[in-house]
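Novice: In structure tokens below, several structures.
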Structure P
């Protein structure tokens, strides 16, 4: 009975500390929904509802073990919430390639990876396409000769362009853009090389979007150059003015998080407004002594954060940041501790209930990883009464500790999603983040307040000084030798296993918490031994990648750049597409692959032998000889069903894995 007694004692020690596990269980249910290879149907949801009801019934009878029933209920609820959200955002998805006139209202503007302006359109009209088959939203990149109009929020435009359904994973197990587009409401993506023309001027509605773009234009007019584009990005979320060189420098130096309106910006803004209101109340004792100044200041900061949310475009990252700031400010108004794991758990629960799909994004994972680590570490420092030095030095020590803790907490997530890590990111953040808090964000608030009076010039100038310094640090750090490291993409089980271990270490009470080191170590071992495919074939047959001793050889030096970039990044090598193509040209591909390009290539095809793989980027004609060959033939017709392919060379032969095998038939890919 001794082991059982020890187990009961360890469980009883968790009393009062179990609430932070609630978002973990809910998130596990959300993760299960996205992980399974089939779409749940009504019968499954009825069964889950029964599990939830039965679990709720058992809670009153289980006594001290009731939290286990709560865990099962939350996991089942997470599956249901994710499924409900997936059906809730359902809209038509274009099922074929379309070329022709495209009409729609501009509801968003940004820039693509190739630095082209992109327009997101709603109220879409496509020629000869029924309304019930027309996507609710499409996104079009503008190439070719443009400039005949200046796109504006709410403007109805018409253009002639190419549209296609959102693409699936670029490789089996890779990032699923189809799923991402489904929850974004995008039913088609494409481009145009013809001028975009105005069909109707902007009408009523889209007030937040119009205010956002007007504020962005005002900021960039008063503060030209990269600093102005940076200022517009952090004030309004409009990154359309940011150049690719600047974005690259921010990413390589690990300062890209300063560009996205996230927890740092929302926290700095809310904190500045809260402090300013406290000072204002203190300067008027007749008022400050008669009202709950602290609570009113928190309410004012909450209102400012809500306005910031609206002006920033209301992205998922900004909504998440607002929820976390709102939880903290409501805690102030309710006389509760602001920084606690319970508050972080409440924020995570709210985000997961409202947007379950956020769980899969790097923003959610990095934000809550950093916040949880910071709260846990500073809580331990407070409880252990660890001295942080003399009073005048404590703010500096706190900044250093915060940067180190946040960097360590987010590094594995960033490396898993982006396949890179910044060797000098800590230095860059120590030189930039304090300036963002003491100069840039306060100046941004003052500029926004003074704009209605036309007096924002001085505040923008001060803001520009801080941003120029940050951009200078980014370019300096990114140009240092070895600034950017690369890492191979981990298998899908690595991050959940790593997170489980960290949760046990941080949330469990008692010595058993150190058992969390086991899953952490196991996840790192799996990552270090990650296996990359010997052959990768794009989902349209246009790009082939074969692993060689010098890296992945590509059959094309240009074209399919997004796919090529993802393959090479996932391999964990700093190799450009053109350089990878020379490996193919050098004849160093050990796998017998024959690439057939276009109709001419098919007409001049000279045959193949058993064991060879023929990959075509066009569907062969019905009377072509490709159906009766001794080799394996792959073309867009076969790839349409399988998606991208990965081949692994094993002793028993070639193991083939398709993207569709791993994703299964889901709402977002079974249209």
Structure Q
């Protein structure tokens, strides 16, 4: 009994120490990293350098098992579900590979791909790799100048698009505005390929692409010679994924085959499990969705998807296709949670989801209502820094205890940053950067080892701007994330804001994320995008808080929110925010798309540039007038009073 008592005391003490220092969490994370590295090393040792090598391995091992499960309209019934086995996908991608060769695409070439979430997207991606080429995954929401920019930076020789994108391509073909030439002037080869017959196009010189259903000749179905990809290695570019363009034109991020192989880490974090069905929820051109697709390719799991995300039919789709897990962007969870109760809420097989950007007020209610475990993390498409929280700590994006930092030299660090210059703060004595103390926000940086940042395609200037040297010792190189995070004394890591999203007003630093979270606690607001604007003549005071807001449906009518909601909102912000953090200007929108990118990252740069001049802005504007106790209509007369320095700010 005495021995048992000692063991019990020892176990209790060990538990108490672990709860304080998080040794078990560190060991779990370190093991996930080791298992990922082991998987990658095994694949490289076996000569499977490319994702297509892993795909063909599963074709050989499980030819008749389902690989792709597709439903055109989410939740439309089990009878509408289509599926392709691994062997069938192999044949379909062979057809397209031969078609690409027929169109003149050769090993080492780049093709641009403009598709929604369709089976063709995955067929084309595999076909491109089969012939040793790469593909640029274009954002199918882009139009005009931005689309032309994305095509141009890819240096693609062929633009392959689906029939549903014909209007966007036609516009880009004839484009001639702002000194930007259209596709007509660029000599780019165009080809439409779709599961439905291609439509008539209003311009000539379109390469003829036969319908996939017509490609049944044995020559088209034959395996593609492996000789075509003999030059493909682990570091070869698999595809380009574009940044969201929140701070300017999109940049094309290089993603190699070996980088895609590392997405297997989500298995060892227990977000996805081998044998489970994965639903890549977001648009396929975004790396968040690609994590799900690549995980399926790596482990031979089934991928379920639909052309368009539907919040109201999300769990109906999951139930009808057998989904077990999915990657996400946080706003997706919000959209799903805000749908009315449904019989599908618990009638599904979804176990887990992993992603980033979950708001604290969404996390608990989502898990309780739908029975799905949320795994929150932080990372970027570029992939140098990241953290992950598979432990259920609501609000945290990762955990870094003392063991991880001691045993893993690539552990990201959080360092001090000057909020005005946005430069890293250096110790005046040593010249090295300074790590933040517990609870202090700073920029997360990642050590540049073995070329873990593969750069922006064709943009050395932007690539080099991401690096900082001599950080903790002479000669070291670290990658700047551009994001503010902090770590508490236990080791939990929290996201704060994007650098540049924290603005300075009247000598105080204001976090746009924190202000947004407060605004969304107001019952009549659907969404808000907070940013800082310059007031002409008052540059020395910094940027003034501004919020682009969307009211909920029952107060969408201007008279309704002006009569009641704005008065209530005025009182709410005065109670919830310090005076310097209250948004002085409101810009009212009718829909979310107007203030966000398709991946739900808020557009801030455009809004900052547009300022608050009512003569240049069509949306309704309001000014927080302290003398009148709240928000009033921002008329030209009020605007003139503000820029003349006569209004109290």
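Novice: Given a value of 3, 14, 25, 28, 19, 9, 2, 0 for P(r) over Cα pairs in 5 Å bins from 0, in percent, for residues 279-366 alone, calculated from one of P, Q, which structure does it belong to?
Specialist: It was calculated from structure Q.
Novice: To continue, here is another question. Thinking of P, Q, which structure, once helix-only ellipticity at 222 nm (-39500 (n - 2.57) for each DSSP H run of 4 or more, over all residues; to 500) is computed, gives back -16500?
Specialist: On the way: P: -16500; Q: -9000.
Attributed to the structure labelled P.
All of the numbers you see were taken from the coordinates with simple rules; none came from a lab. The structure displayed is predicted, hence computed values, not measured ones.
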